[in-house]
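K.L.:
Each in structure tokens, the structures are laid out below.
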Structure 1
Amino acid sequence: MTGLRRTAAAAALLLALPLSFAAAAPALAAPAPSPAAVTAVPASAAAAPTAPAGLHVELPRPTGPFAVGREILHLVDQDRTDPWVPAAGPRQLMVSVFYPARPGTGGPAPYMTPEAARLLLDDKLPGNTVPTEAVSGATTWSRSDARPRPGRYPLVVLSPGFTMPRTELTSLAEDLTSLGYVVALVDHTYENTGTTFPDGHTTTCPVCHTLTTQEQWQALDASRATDISFVVDRLTGHGPAAWHYSRLIDRDRIGTGGHSAGGAAAVPALLTDDRIRAGVDLDGTMDYPVPATGLGHKPFLMIGHPLGDGDEDPSWTGAWPRLDGWKRWLTMAGSDHGTFTDNPLFTEKFGVPSPPGTTVGAERGIQLTRRYVAAFFDLQLKGVPQPLLDGPTAADPEMLFHP
């Protein structure tokens, strides 16, 4: 992994601010009490106050025709000990599941819990003075406990960047859902600044600033791929039913993707899970290499930010000729590592300067990311032709196609 991408992956929220990577990792949270195998979290448990005037963030409106429902699930893998904190017992995950919903049903879905928001701000903003509710109170377009819209939809599992909570990909998840997908956003426990569980406790991140070797990053990617497959298991009815609307999912149309380490995890997920048909990497260095034998002809989309001076991530240049299925490599000119997430919506509101060379604004970055990711999954999981992916377009001059 290049130093640029590794640093960016660990600092995705506030890239323009200096972070202390030499600081000690946060203290371990106490292991969670023995949980039920799966718990649907009541919407009221995650309610957040409204942000002060002038610091309120509203996510961009989804572009599709469908309303967006959201349910938060607590999943426990009884067959796997947590890889980072073995004393915590079985691997536990919090997952936000977005689904096409009936308009006018359900209540407002909060962006994230106050405790998780505070830990995020404190980690990314040394000496933080930003009110917690400026993040936890962001307005989403999702509705908690909304009634589902009938139908069967492809499933896309999304994974966030290392150190980042799953909420950084909320805008992308809501947009895909509005276009006719079920989307699962996964928090990889102990790998982000804070994950809140149904009993109210919030875990911290013992590994957030500790990975230094290629082998450690590969292990992270592999662990995330295992998390992703477990989520697919539980949402599609493998083992005890985890979600009462699992009937909405078309088990033959499943994809995965993510930002930074979450995008890198798509490689081992595609290699190890035959059910996952297509993958997207948003600016994630591929520490888990694509083998010489390829990905079993599975399609793969790579969208990254320019590294400057004509440089390219060597993991991408190495992977490119080995990808043996449909493939595209796009660079978003004027973007930075966080452009592909919700994070710039907050940094712009907080008055944080963009990294040098960044010319793509927060909403434009989200617009482009949504458009090209949706086109990829529409082509690969729905079979709908997508001329947008055939080459450059005057409407999107920022999107550069790698030959």
Structure 2
Amino acid sequence: MNEPKSSCVQRLAVLGATGSIGDSTLQLVRLHRERYRVVALSGFHQVDKLLSLCQEFLPDFVCVSDEKVAECRQKIDELGLGIQVLSGDDGLAKMATLPTVDTVVAAIVGAAGLSSTLAAAHAGKRILLANKESLVMAGHLVMAAAKASGASILPIDSEHNAIFQCLPKPVQTDNQAIHDSSHGIKQLWLTASGGGFLHKSIEQMRSASPADAIKHPNWSMGKKISIDSATMMNKGLELIEACHLFDLPEEHIGIVIHPDSVVHSLVEYVDGSLLAQLGSPDMKTPIAHALAYPERISTGERSLDLYALSNLSFLEPDLEKFPALTLARVAAQRGTGACITLNAANEVAVSAFLAEQIRLTDIAAVVQYCLEHPSLIAHFDDDFAQLSDILAMDQKVRSVAMSWVDEGLA
């Protein structure tokens, strides 16, 4: 968490440019074109949307999936844009380490964003991190690489960004300073909206369709993140991410349901003070904070209307209804292998649910099955010193999870 170096114009690589985080980031770039230049964009599957962004921002590089690279190159040539087209994980890693890039917006969803995030950390980049799975799977590697290279990691998940804003400056600069008793930090609190099923029964969750589960009362997000919100697995993943970002064990990180989505997270101090960051549920706010840090820029949106807030509510999570929270704490306690298992099994289960192969409530069952599978448990205490070890474990878990889905073990 080293303080970023100042620069007249930040040169950006936006990885996951066609997703919701990418959309919000590029909206801010449009508002502050004098501060930012887009050097590289990635969007693995939405080629038409990516090409539209290329025409607007004229990056030097673009990255798509291996399957889409020929189509993208042809269209880039037809448009006469002169943009170099890259593909796959190698292309993402190249964009994340370009000497012409200062800041990498790591907004790829899921395990697919790990390799490029780690490459950016090794390269000493300023990383605006939305890809929580990178830290869930390989937090020890990413944080160690950032410390060794001088990279700065600025969280843009609303919850982690809120905590970051409420921490003393020395802790923002070096996460290990959180243990300095003079700062008096007692506990971190992650807030959760509770998703679309907060006030619905387990039976309603069991019968929910993908269309039902994607709906979120407060936030506009992609399908995978919306499903994670419905099961509250997103908060479990964020718990593990927070352990690495702020160098704390899971027992010092609390989770509280806050349906209003106004308080985005809190830091509790030993003197009884609770510092909170408040704002409208708009991802442009945390992204703007990280883009400009340590300065501030406008998001172009209206400020939160305090007079309109008649009540703020906080609830204890129902662990029977949302077992993903317990599973995430178990994984955090068991170590890297268990965290890899949690994430990979969840990704497989979410995809299966979206394909209507399993029920929403089966997602946690798939994850629990993998966390208890003998062939996986044997690896939970390993150090996973290499990225290749992590990716191999990830693939092994996905195979076990698919066996649950294929065999209908519900």
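Quick note: the coordinates plus some simple rules give every number you see, no bench work behind them. This one's a predicted model, so the numbers in the text were calculated from it and none came from an experiment.
K.L.:
Name the one structure among 1, 2 that helix-only ellipticity at 222 nm (-39500 (n - 2.57) for each DSSP H run of 4 or more, over all residues; to 500) of -14000 was derived from.
P.N.:
2
K.L.:
One of 1, 2 was used to compute Rg and Dmax of the Cα atoms in Å, and the answer was 20.5, 64. Which one was it?
P.N.:
2
K.L.:
Something else now. Assign the value 1.44, calculated as Cα Rg over 2.2 N^0.38 Å, for residues 61-140 alone, to the correct structure from 1, 2.
P.N.:
1
K.L.:
The value 19.2, 64 for Rg and Dmax of the Cα atoms in Å, for residues 69-308 alone was derived from one model only; which of 1, 2 is it?
P.N.:
Among 1, 2, the structure yielding 19.2, 64 for Rg and Dmax of the Cα atoms in Å, for residues 69-308 alone is 2.
K.L.:
Ok, one more. When Kirkwood radius over Cα pairs in Å, for residues 197-236 alone is calculated, the result is 10.3; to which of the structures 1, 2 does this value belong?
P.N.:
Comparing all candidates, it corresponds to 2.
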